[in-house]
Each structure stands twice: as C-alpha cells, then as structure tokens.
Structure P
Amino acid sequence: MSTTDPYEVPPLSGEDQRHLDDLERTLQVVRDNIDRVVDRTATGYYLHGRGGVGKSYTVLNRLDERRADYVLLNSRSTGRALFNDLAARPDAVFVMEDMERLFQQDNALGVIRSALWGQAASDGSGRRERVVTWSNERRRLEVIFTGGLIFVANRPLGDRPEHVAIASRITVQQLQPSQHQVRAKMREIARGGHVHEGHRVAPAACVEVCEFVIREAQDLNRPLDLRQLVNALNAYIQAGEFGTGCSWRDLVAAQLRERPTFFRDEVAVGGREAVHEDELKLVAELVAAGVSRAEQERAYRERTGKSRASFFRRLEQYEQAQARRETETETET
C-alpha cells in the first residue's frame with residue numbers, strides 16, 4: 001500500500017533549480033539598481049522587456065522591502081503633470097510604469113532630463129540637487145528635486161538625441177529571461193499555492209494548472225509569461241468556486257489560443273446555472289444515499305473536480321431548499 005500523499009507536490013527538478021538560480025542572479029542586478037536609486041547613488045533607472053516577466057513585481061517588491069518613499073504613476077501623463085508631481089514630492093522615488101508615450105513629448109523630456117542630473121555640492125556633501133523649471137511668458141516655476149525616477153517599460157528607451165541624453169544619466173537595462181527561466185519561475189510560484197480575493201488554490205492544484213499552461217503554450221509555440229499562470233489560476237477559481245459552463249482547461253486553452261477551438265471536457269451549454277443545478281442534484285443524491293458527510297464531500301469533489309468550499313455551498317443551498325419545502329408543506333396542511 002502506497003503512503004504517498006496525493007496532495008504533496010514534488011520539489012523542483014535540478015534543471016529547473018539551475019534555471020531559477022540563473023534568473024535570481026539576473027534579478028539581483030535589477031534589485032541592486034533599484035537600491036542605487038533609493039540610496040541616491042543613482043538618480044534613475046530604466047528597465048524594459050516584454051510583458052509578464054516580472055519587471056513591475058520586482059521593482060515594487062524591492063521598494064516595499066526597502067520601505068522606500070515612492071510614488072507610482074502609470075499609463076498617461078504630460079510634462080506639466082510630471083513637473084507638478086515632482087514639485088509635490090521632491091524627495092520621493094517615482095516609479096513610472098507603462099508610460100512610453102511620455103518619452104515622445106518634448107516638454108516631458110526636458111523635465112525628465114533636468115530631474116536626472118544636476119550639480120553636486122562642491123565639497124561632496126549632501127544630495128545631488130537637480131533644479132527643474134517650468135516657464136512660460138507669465139511666470140517661472142521651480143523645484144529642487146532630490147528624489148529618483150524609475151521607469152518600467154515594454155519598449156527600449158529610443159534613439160532620439162534626448163533619449164541618448166537620458167541614457168547617459170542613468171542605467172538602462174533589458175530584462176529578458178529565457179523560456180527555461182520563466183518556466184522554472186512559474187513552477188516555483190505554483191508550488192507556493194495561489195490566493196485571489198480570499199479564494200485559495202492548493203499547491204497540488206496550482207502545479208496541475210501550471211503544467212497544463214506550459215504544455216498548451218509549447219504546443220502553440222507561444223512564449224511563456226507569468227501572467228498566463230495567474231490568469232489560468234483565476235480561471236480555475238472561477239470554474240471551481242463560482243461555476244462555468246466550460247471546464248477550467250477549456251477556459252485556459254481558449255485564453256492561450258485567443259479563440260475557442262475544440263473542447264476537452266463536456267460543456268454545460270446553460271452555463272453556470274445549469275452546472276449549479278447539476279451540482280445540487282448530485283448533493284441531493286449523496287444525502288439520500290445516507291453516507292457520512294465526509295463521504296458526501298469526497299464523492300462530490302471526485303465527480304465535479306471542485307473544492308470543499310464548493311461542496312458546502314451547494315449543501316447549504318440544498319438544505320435551504322429543503323427547509324422551504326417543509327415550510328410550504330406545513331402551511332398547506
């Protein structure tokens with residue numbers, strides 16, 4: 001008789017661990033450059049690479065670890081808006097995420113260049129103070145900026161003279177982990193389990209979902225990224241906890257293929273309502289069979305592939321329906 005725990009997950013393979021170690025060395029370079037901005041030995045840092053490889057997570061996580069005073073800006077801004085932000089928090093580290101369009105605005109480029117370079121005190125004491133100005137025909141505004149700028153982007157900085165001038169002031173780095181490294185990181189994340197909005201996925205289930213994503217992406221010759229795993233795990237929660245007409249496998253496959261194709265599992269065309277009705281019927285059958293509550297739960301989970309929480313939700317709905325029927329019967333009599 002085997003004593004292996006079916007919910008126990010094996011450790012990472014030696015090959016995955018080697019790739020993960022290589023990735024961690026690369027990420028340490030990123031963390032060190034963030035530290036330089038926090039410690040003011042650098043005025044800025046530009047990190048770029050394709051989406052889903054952990055750029056933003058690494059940056060924000062390191063700033064949180066350092067308890068740095070930082071401000072997150074994303075999506076869209078202008079030169080004047082950026083000047084106002086720097087004036088409001090002149091000692092803070094500004095993280096600018098997905099703001100590549102800012103580098104196409106001449107006014108914004110002027111603010112960025114000024115904020116990234118200035119003259120240090122002649123005796124070498126104190127922080128490097130960078131005077132940033134904004135002037136028009138009516139008035140001149142000025143801020144002495146001593147903080148830092150960290151840019152997180154999908155695109156390289158660019159080759160305009162202004163971009164080259166910015167690159168000369170700071171470290172510009174591409175984060176481009178190999179597919180072996182991303183796969184190893186996905187497997188490591190899966191082994192830690194997953195929580196979303198209070199809903200938990202056990203490590204064993206996370207590993208199952210992770211390996212499914214890896215196989216599907218390989219079949220499609222599609223690059224792996226960490227967001228694929230997170231989205232797949234949330235689809236697993238949706239199917240298991242809330243109910244869907246399609247299985248989580250078919251939801252994830254359609255997500256990766258960007259279109260519904262063939263289906264691996266039976267589809268409940270009525271959607272979640274039809275699935276819920278079938279689950280309630282199953283609970284009614286199990287209760288009528290007279291088996292213990294533990295046996296009811298085990299059978300429910302085996303036949304539906306859903307969680308313990310799902311079983312107890314359906315059981316509660318079944319008991320409430322039974323109570324209503326009894327009340328209605330008593331009223332009629």
Structure Q
Amino acid sequence: MNSLLALELVERVQMIPLGTTVRIEVNGPDDVDTINRWTQSTGNTLLTVHGDSVEILRGRVTDPIEALAPDKRPGHRLWIYTNFSCNLQCDYCCVEASPKVDPRTITVDEFEKIIDQAKNSNVKEVFITGGEPFMLIDLDERLNLSTKIFPTTVLTNAMVFTGERRRRLENVDRNNLTLQISLDSATPDLHDLHRGQGSFDKALAGIKFAIESGFRVRVAATLGEDAGETESEWNALCDDLKLEQDQRVIRRIAKQGYANAGLVMSRASLIPEVCITKEGVYWHPVAAIDPSMKVQNDWSPLAETISTIKDEYRQHRIKGDVLASAFPCA
C-alpha cells in the first residue's frame with residue numbers, strides 16, 4: 001500500500017464527522033484500488049470515483065440495493081426492446097415508436113446471445129417490449145428462446161394477432177409467458193384519443209382472444225391528467241374480464257419521447273431496470289431513447305453491465321442519504 005496515501009486517508013477521513021464526505025486526489029487506478037481496500041477494512045465507504053479524485057464517506061452505510069425488495073433490485077428483470085416499429089403512433093409514447101421510424105431490430109441471433117448471458121447474470125425475469133414486438137413476424141422464435149429459461153412477459157397492443165402472427169403465437173408454449181396488453185380505458189373515448197381511432201375495439205378483441213386461447217394476460221393502462229373517472233371504470237371492465245389484481249397495471253405518463261407532459265425522470269430519482277436496445281443499454285425502459293439515460297453502448301458482458309448499473313444506483317442513493325442527513329433545519 002502507498003504509505004503516503006494511507007497516511008493521508010487516516011488523517012483526512014478521521015478529521016471529518018461521521019456521515020460526511022471528503023474528496024481525496026488520486027493518481028491512477030492503483031490509488032483507487034488502494035482506497036477501496038482501505039475503506040472496506042476501516043468501515044468507511046468509497047462513494048464516487050472521479051477522473052482525478054475519489055469521494056469518501058466517513059462511516060459505513062447500508063447497501064441501498066439490499067434495502068429493495070428482491071424483485072425490485074437492478075438486474076432481477078431484464079428488459080429487451082426487440083424493435084421500435086409500431087402499428088400505432090400513441091401521442092405519449094416514451095420511445096417515439098411509429099410505423100415510420102427506423103425499426104432498430106434485435107435479431108433472433110442477437111436475442112439468443114442476450115438470453116444466454118442472462119442465464120449466468122442472476123436475471124430472474126425477461127420483459128420484451130417495443131414498439132410493437134408482434135410487428136416482427138418471427139417474434140415467436142425469440143419468445144421460445146426466452147420462455148425455455150425465464151418467466152417472460154411481452155408488452156403488446158394486441159392489434160396484430162392475425163394471419164401468420166396468430167398461427168405462430170398459438171404455437172408458443174404458454175407455461176412461462178404473459179401477454180401484457182395495453183388498454184387505457186373501459187370505452188373507446190380515452191383510449192382512441194391517444195392511440196388512434198378504432199384501436200380500442202381491436203385491443204379488446206385481442207385481450208379476449210388471448211384469454212380464450214389460454215394465455216396468461218395482464219392488462220395495462222397508461223393514464224394522464226385527462227383520465228378523470230377512467231380508473232374505476234377500467235377496473236370494472238377488468239372485473240368483467242375476470243382478471244385478478246396482479247393482472248392489472250396502472251402506469252402514469254412519463255415526460256419522455258412524444259409526451260410533452262408527465263412525470264420527469266432522472267437516473268438519480270429512478271430505480272433502474274436494466275434495458276437493452278439495438279443502440280445500447282439504458283437505465284430504464286421508460287427512457288430507452290433518452291441520451292441522459294443511456295448507460296453504455298454495449299450490453300456484453302451482461303453481468304458486468306448489471307454490476308455497473310448497481311454501482312451507480314448505490315452512489316445515487318448513498319449521496320441522497322448523506323445530503324439528507326447533512327441538512328438539518330433545527
């Protein structure tokens with residue numbers, strides 16, 4: 001260990017109160033490694049590594065990830081944007097999907113590599129989204145790869161379950177698959193306002209087909225400020241469809257993509273859900289085209305990608321806790 005650096009750590013960290021931080025200059029990765037080992041052995045916390053310095057918290061904090069429910073921890077669920085093409089152009093779409101965009105498709109071969117690495121990365125569930133995933137005529141090949149290993153949910157508007165797509169879907173193993181179908185209201189008024197004329201009737205028909213065909217179905221509504229009494233009416237429709245509470249999802253509109261209003265998201269305020277697209281890895285599927293939410297260009301090796309996201313989440317949460325404890329008003 002660098003004796004001068006060790007002396008500086010002892011002197012400077014011990015001079016500050018518990019729960020506060022100090023920045024120490026470093027000269028390369030060897031110094032960072034030394035500081036990391038020193039903080040672990042002395043009961044302190046390495047918060048952040050900068051280009052020429054590190055930030056150290058005096059004292060130990062509880063791992064923020066351990067404080068989360070297991071199914072909420074980064075990497076438990078893996079999101080995959082198979083494509084961005086869509087048969088609709090919803091006015092609040094967080095990733096600006098439409099029939100006209102570059103589809104940016106993850107091929108079957110690429111998908112298989114992701115699933116293969118997910119097996120060894122402690123992933124527990126896979127969520128497939130888009131765009132409209134069923135725009136891909138060969139989506140069933142991806143579903144079969146995923147459902148052999150993971151409980152798999154595919155998000156869909158259920159409007160293109162026709163012809164060859166329907167035939168292929170009917171041959172997919174239902175045991176490990178959930179179809180999460182978008183339906184924003186109990187009548188066409190609100191749903192069609194945001195998603196396009198006639199989309200409600202087709203979506204409801206798709207839900208009924210999926211239920212009658214023996215698929216596990218989850219219905220999801222995306223609601224904004226104009227929802228009014230929609231939620232209670234929507235729940236009544238779900239009752240009629242005999243859907244349990246865990247088969248219902250209410251989402252709020254995020255200010256992302258086409259949406260010019262809604263919840264504002266940031267990496268510091270949002271629990272990450274690892275999300276892979278053709279263009280790279282994103283912090284969360286709701287922000288999968290937002291440059292500020294892009295983690296890195298390459299997803300592989302997946303275990304390291306998940307570890308990177310976990311480390312950043314820890315830093316955000318620990319810093320938030322430090323700031324909160326350091327700003328008493330009385």
Problem set entry | Test item: helix-only ellipticity at 222 nm (-39500 (n - 2.57) for each DSSP H run of 4 or more, over all residues; to 500) calculated as -16500, pick one of P, Q | P
For this session: Rank structures P, Q by FRET efficiency 1/(1 + (r/R0)^6) of positions 19 and 43 (r between Cβ atoms, R0 = 41 Å, to 0.05) and report only the one at the top, that is, the highest.
Result: Q
Seminar exercise, completed: Calculated from one of P, Q, Cα extents along the principal axes in Å, for residues 59-106 alone reads 53, 24, 19, and the structure in question is Q
Problem set entry | Parent structure of the calculated result 0.15, given that FRET efficiency 1/(1 + (r/R0)^6) of positions 211 and 307 (r between Cβ atoms, R0 = 30 Å, to 0.05) is the read-out and P, Q the choices | Q
Problem set entry | Entry that produces 44, 22, 17 once semi-axes √(5λ) of the Cα gyration tensor in Å is calculated, selected from P, Q | Q
Seminar exercise, completed: The highest value of distance in nm of label points 7 Å out along Cα→Cβ at positions 227 and 291 among the shown structures P, Q is in P
Exercise. When distance in nm of label points 7 Å out along Cα→Cβ at positions 83 and 219 is calculated for each of the structures P, Q, which structure yields the highest value?
Worked result: P
For this session: Assign the value 48, calculated as percent of Cα pairs over 13 Å apart, for residues 235-274 alone, to the correct structure from P, Q.
Result: P
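FYI, it's all coordinate maths here, none of it is from the lab. Computed from a predicted structure; not experimentally measured. Cβ atoms are built from the backbone, for glycine too; each structure is taken alone.
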